[in-house]
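These are the structures in question, set out in turn.
Read-outs throughout are calculated quantities, based only on the coordinates presented, and are distinct from any laboratory measurement. Note that the coordinates shown come from a computational prediction; the quantities given were computed from them, not determined experimentally. Cβ atoms are built from the backbone, for glycine too; each structure is taken alone.
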Structure P
Amino acid sequence: MSLTSQEQKILDSIIVRSDNDPSNPEFPADDPKFPATPTYQIEVDWFSNVWLKDESHNPTGTHKDRLAWEIVVTYKHFLEAKKWWQVIWALPSMSIISSGSAAIAIQSQLKKYHLPSLKVLVDFKIEKQYVEKLEKLWAEIYLTDLSKKLLSPIEILQLTNNESGIDITSSEALDPTQRYYDWLSYEIVNSSPEYCFLPFGTGNLYENILNVNKKEISWLWHKDPRFSGDIEVLKKCHFLWATTNNPNTLAEKLYSPHLPFVHFSDQWIKIYKQSWFCGNKSQVHIVQEQWIKKALEIATSQDIACEPSGIAGLALLLQMSGQVPSDAKILIVNTGRTRL
């Protein structure tokens with residue numbers, strides 16, 4: 001089964017420059033560079049060495065653009081399989097549960113490359129502006145009450161009228177804990193912070209970073225060419241993740257009554273700490289609303305484009321200020337704000 005002329009055109013348009021060559025990066029596709037987004041120093045009272053990794057500079061304004069590019073690359077693999085191995089099927093549609101940012105990033109890329117539209121399952125309380133943006137991008141939107149139960153992949157596909165498609169909310173076949181944010185993870189660890197504060201949403205970024213840190217600390221030879229961090233510092237780096245259990249939180253993208261397919265466990269992080277793959281304070285913490293508000297004030301005063309969920313790492317630093325040395329090198333990861 002050969003490709004149609006349109007399929008061949010799509011395949012030719014998806015250019016992956018390299019998997020891990022920092023001098024020939026793959027992201028963002030229109031202007032590839034490594035690092036893809038800037039890291040710069042910011043001012044935070046009581047601390048003298050705070051840096052911000054700013055993912056708001058991505059195409060749609062968040063780190064989810066990196067995930068979106070990997071979905072496009074997956075379609076490239078599908079087309080190559082159809083061309084070279086005579087696979088006989090149409091390109092599958094993909095489904096996802098989203099609060100907006102991931103769906104907008106992914107659908108923006110799917111539309112650009114003329115790929116099947118994303119089928120998006122959203123909570124009926126989603127902000128109208130996200131629905132309007134997705135509709136403009138030609139995504140298919142399905143409303144449900146996500147608070148009722150934890151949905152299985154089969155149920156997600158059924159609710160999005162996509163029984164023969166692929167649920168990317170949960171698919172381990174796409175290797176989300178190694179692949180979605182691997183370039184971003186190297187950009188983060190290359191800063192060699194002593195403390196790193198980040199938001200915890202789906203958990204994919206969390207696992208990507210710790211897996212990269214483990215890999216580079218434990219491998220004596222054949223290190224990834226993207227790595228330029230200080231191993232001795234990274235062995236002791238405390239990775240601290242901010243989440244919430246407040247259904248009325250400002251950081252709404254960090255809250256879910258049934259957060260699907262997250263692999264975090266106390267035992268998992270305990271093994272990493274005891275193996276010296278990260279600092280012994282590494283942990284996921286509940287961040288309080290007062291510190292989220294304060295973090296937003298600081299970000300606004302320094303013209304940082306963010307939303308409450310994206311700047312939750314800074315909020316956690318403020319909450320833990322008495323536990324962090326004032327002169328430590330601190331990296332805050334701002335996952336950004338979707339441009340609507």
Structure Q
Amino acid sequence: MMQNIPVGIAGLGHAVPDRVLNNDWFAQFIDTSDEWIRQRTGIIERRWLDEDETTSDLFARAGKIAIERAGLTPEDIDLIVVGTVSGDYLACPASACIVQDKLGCANAWAFDLSAACTRFIYSLAVARQFIMTGTHKNVLVIGGEGLSRLLDMNDRNSVVIFADGAGAAVLQPHEACQQGLIEDITLGSDGSGYHFIIRPKGGAKEPITPEILAEGTHLLRMKGREVYRFAVDRMSELMAWAVEGQDVDEVGWVFPHQMNRRILETASSKLNIPNEKVFVNIHKYGNTSAGTVPICLSEAWEAGQLEKNKLQILVAFGAGLTWGSARVRW
């Protein structure tokens with residue numbers, strides 16, 4: 001008979017590069033300014049990988065912290081799930097396998113999951129099942145990116161927005177960790193909007209050629225207006241699902257995907273969610289895609305801001321198109 005074991009978050013961690021780029025840095029080579037970027041995105045600075053750093057370095061650092069905070073050793077981990085589109089290698093091998101080796105999680109199996117900026121919540125949902133059914137006890141979930149390596153330096157729509165960073169969570173049976181109860185998760189996708197955020201060429205459909213490299217169409221492209229409209233509507237719907245039937249006083253924080261500050265403010269105002277309950281760090285990290293939600297969650301935990309028995313709401317949306325939300329009772 002299938003079990004239905006409640007699942008909690010036993011440990012959190014995050015990692016970002018030391019290299020900080022402010023808005024004025026981009027004004028040196030594209031038509032932009034600090035004022036333009038701040039007004040349209042809310043970003044003041046972001047972190048990019050140094051030349052000798054890799055995305056898996058960030059994954060391993062965040063994972064190590066989360067494992068230690070859960071009171072575990074690497075050998076205790078049964079499974080590693082990594083959500084990313086910017087691993088060290090192009091699809092093969094999985095970043096999760098590299099992280100498994102770097103952390104010394106000798107008893108874990110590992111795989112990657114792709115759902116764009118929603119990857120952490122998708123990964124959370126998948127990892128949760130293994131504990132709910134009683135087959136696993138300790139699962140490491142990581143979401144993050146090294147998107148600076150996939151950007152067209154001449155594309156103002158994307159280069160000033162995306163950044164690098166990773167967040168991690170260790171899941172356990174709630175009875176073991178007594179915190180971070182994952183009460184519910186909702187997920188969705190709409191493939192008709194696949195072309196809104198895309199790396200147009202360089203995949204199996206159109207493999208990389210000298211011409212593709214020269215035109216830069218193997219790099220990330222985003223249709224800003226379409227994404228903005230989708231994001232506001234979807235963010236509002238996800239927040240509405242998360243707070244339905246809940247007393248607003250029971251809500252501790254809303255941890256939204258950090259894509260654009262205007263989107264966050266517009267979506268929360270539609271539901272009368274006070275701005276002081278919406279966790280925002282886009283101003284210092286930019287959009288780290290799959291890393292935004294777990295980085296926010298980890299920062300709040302470090303600051304002692306996750307109140308016991310309060311409802312924490314995780315919300316994300318991204319390319320695919322994909323979206324997801326989770327209710328976590330701390």
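Ranked by percent of Cα pairs over 34 Å apart, structures P, Q are topped by P, which has the highest value. Largest in distance in nm of label points 7 Å out along Cα→Cβ at positions 63 and 87 among the labelled structures P, Q is structure P.
Can you tell which of P, Q yields 13.4 when mean count of other Cβ atoms within 10 Å over residues 15-22 is derived from it? It was calculated from structure P. Here distance in nm of label points 7 Å out along Cα→Cβ at positions 119 and 279 was calculated and came to 2.0; which of the structures P, Q was it taken from? So the calculation was done on Q.
Between structures P, Q, the calculation of mean count of other Cβ atoms within 10 Å over residues 79-86 yields its largest number for Q. One of P, Q was used to calculate relative contact order in percent (Cα under 8 Å, 6 or more apart), giving 25; which? This value belongs to structure Q.
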